[in-house]
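No lab work stands behind these numbers, since they all come straight from the coordinates. Because the structure is a prediction, the values reported are computed rather than measured. Cβ atoms are built from the backbone, for glycine too; each structure is taken alone.
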Structure I
Amino acid sequence: MAPDPSRRYRRDIDGLRAIAVTAVVLFHAGLSPLKSGFTGVDIFFVISGFLIGGIVYRDVGAGRFRFDAFYARRAARILPALMAVIAFVTILGVALASPQDYRQIAIGAMAALSGWSNILFWRQVNYFSPDAHLDPFLMTWSLGVEEQFYLLFPFLLLALRRMTRPFVLGAIGALCLGSFTLAVIGMGRWPTAVFYLLPTRAWELGAGTFLAIARSGATKPLPALPANILGFTGIGLVVLSVCLFNEHTPFPGLAALLPVGGTLALVLAEGSIFNRLVLSARPFVGVGLVSYSWYLWHWPLMALTWLCMAQAPRPAQLVVVALVSLGLAVLSWRYIEQPFRHARLPTRTVLLRYGSATALCGAALSAIYMSHGFPARFNPALRITEASLAAGRGGSCLANYGDARPNTSFACMHDTGRLQIALLGDSHAAALAPALARIARAGGYDFVQFTKSSCPPLMGATRLMPQHPGHAAACALYTNR
């Protein structure tokens, strides 16, 4: 593989980042013209693959790639701003979040730090569901996809390091085609998994990497005519992608070709009129430089706004929140991202620094989780109220998704040798359990509870839930017991 000596900074790519992050933020603010602004994440994936994948390819080809140095750079790029956001949300959560919500915040923060938040949210929440806006770390799912990709991708290039560039391009192209095919086929059965998980998102990062390798060694941009055609075609596809779809569009299936194709065209059209006059303009470049921090900060502030308001905030209010988060992003970029990213430290020191910081954050978050959200923060009356609400939702006796066995603790299987009244059903039945248990025990009966979320008490019947692929089998095992 021939290394590319040039690693030029491109203002137009930062301008493209500005379009991506603005689309995502305004989509989250509820602006109807940008009803598919979530495709900004797909733009980010392609840019990331082009830049980071290209660097890995060149370093492997030159024989200078080192895992420790690569992951030290990734940590210095990703973790400082992320840790600042986690600290901000965790501190505010002490005052604003109920014990149950605070525990969920700790789970989300730990997942974000360890790079598996996309897997967590695949199991927990649909990105487009009405309650998704209440999770302050939902935006970190895309970071999980990227970090998992870069955990595996260097091994692929190292395995291919003795191969010619056409062979490497063929291998990456085949993997991208397989990932894309899986995404298209999987949308019908596992839409939530396809949205969140690496196997069906890898083709977007891989597409950017493919372009970087294909252009490796090129010293000049494309000629003016093809560059301009690609530039205007690319921005047309990107604009269509952020306006054309909605939450009901199967995504990322065939529809994802628009943002991915548009981004590839714009990255390739380096010298086009649009890239030079628009994407390279100072406002676009400025927003692009702070795009990572803005992406991190906007969502927790919007989630906290939803949490604190008595009714759903209006789009105009969320736009104000978005502007506030942009201000925070500028401060975050200037005083957190830049100093930590450009600190000249030995690789071992960087890894030790971020490893220690991650361990300390993990310990604090684990304490929140293990304490069930520090309920002692509130007075006893509030704690009793939340406990009764939890009981109304089924409490610990309601088997969750993935569980195939009932809870056999004495609290759920109260057996003293007397006649028993048994409650069978799903979460709707579990909501009746506290009252039925009191009635049963007042009448001299034992009360036992067999309840499982979304699992009707009918032999041979279950609910198919794409966001929980193993639910049908678990429900069948549960009811057959």
Structure II
Amino acid sequence: MSRPRARITLAVAGLFALDGAILAYAFWPEPAPPPGARPPAVRLAGARVGRETALDLARRYLATEISIEGRDFRLVRTREAFGARVDLPRLERLLAEARDPRSTLVRFHVSAGRSELQLPMPATLDDRAVARVLLQMKQDYDRQPLDARIDPETRAVLSEVWGRRLDLYETLERLGQAMRTGEPRVALAREALAPRLASKDLHGVDVGHVIGFFETRYATDEEHQDRAFNLAVAARKLDGHIVMPGETFSFNAAVGERSEVQGFRTAKVIAQGELVDGLGGGTCQIASTLHAAAFFAGLDVAGRRPHSRPSYYIKMGLDATVVYPNIDLQLRNPFPDPVVLHFIVGRGTARAEILGKARQRTVTFVRHIDEVVPFTERDVEDPTLPRGARVLKQRGIDGYTVRRYRVIRVGALAWREQGIDRYPPTTQIWRVGAASSPLAPAALPADDPHPEYLADEYLWLTQGPDVRGPSGFVEVKRPGRTGLPRGDRATSASRPLASASGAMAR
């Protein structure tokens, strides 16, 4: 804490100023005090000093409480708890001089015509101790501003809330000054943080129409309870978020760190192609659902990365992985009016909607699987399983290279965007028994419950103002090489395209 150390030094600067003045006076001729002269009354750091010893005064000083106060905030600690440390030898010398009528200190005081001798406490602040208290105080005090929002259900404008931030170094300087002078209260130094959006910015905004949406399914059984909980937490942080014209939305900035402090639980996440436990597991499903809704709404996708393996809950090419703080989903609003993000999560369905003015764009997602890389298999010895036993720990998934297009039509105008997504193959992992006990089939754990992953080789999905039907999509697909079980793929090339407006396959 180099900067705080410099400021702490200022807290005892009064001592050096006093020493300098006394030193200069010591060389100035002055008659000796008259016989029987008494030393003046003494105050040390604002407190009257009697016949106490330096040790008694130091103990009383350190045990005295001092408070840091601001509007709707107050922190009370003893000076010692704040990190104050008394230079006892220096204090003993000061008291000895203050109690000696012949000392240079007293002579200087008398010549100045003052009634009481005011002495600063020779105290410093311990860097580590004061940092520990003030950093915890900052964590408790700081509050991020909340933007004005539009309730997606009622369309009512919700007012903004200003944030606040503790000025750590200015507060530290004030605390050091109070330690020297004995002041019992320190005014907290703070900075007000303005919200990005105020309610006045949303006057007359029309968000009464769904201009893009997407739904994904999730498991609701007890095993996946924490994952479902995380979906709801992430969705709540996004619901009602406003993206202004030309503004770029950041998923990580809006949702924040996936931590217990932010309300997230541990659930399965994808790491290097495998499912492992991690805080915030399930957040990627919310990001993927939002990305797909924004894709069909016609928002610009400013930053997006696919998963390291296909996801069962969404089609390849529409997913989006997020990892705080490095891997983000970023969406830009290209429209002249604000749009609002709306999430509905419950009963096994996560639905994302983009709300805005009446929908004008018809958007088609076109996907073709260009390349398939077969997965490999790996055996992992497991001493908890009997010899000869094989349990499927992770089902293998082929790797895919996917060519994807977005075709956007507005009236007689149309334009196309394209990109390539690559999904590495997911290794199929077998747990192989390595124990010496006899084979006991009834005691074996269950295999990975995921079915064989299938994906249509050719896929078209269209969403727009003229699309009718219960799903809101027109879907055209052909299984091709990858959309049928392995045993049925020989005849897939001759199968015609299928068209539907109901439930979607991967």
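Taking FRET efficiency 1/(1 + (r/R0)^6) of positions 225 and 345 (r between Cβ atoms, R0 = 35 Å, to 0.05) from the coordinates of each of I, II, which one would give 0.15?
Clearly, the read-out refers to I.
Have a look at I, II and say which one yields 71, 31, 17 for semi-axes √(5λ) of the Cα gyration tensor in Å, as calculated.
Working: I: 46, 25, 22; II: 71, 31, 17.
Computed on structure II.
For volume of the Cα convex hull per residue in Å³, for residues 169-304 alone, the calculated result is 137, so let me know which of I, II that is.
Going label by label, the one that fits is I.
For the read-out helix-only ellipticity at 222 nm (-39500 (n - 2.57) for each DSSP H run of 4 or more, over all residues; to 500), a value of -19500 was computed from one structure; give its label from I, II.
Here the read-out was taken from I.
Here relative contact order in percent (Cα under 8 Å, 6 or more apart) was calculated and came to 22; which of the structures I, II was it taken from?
I
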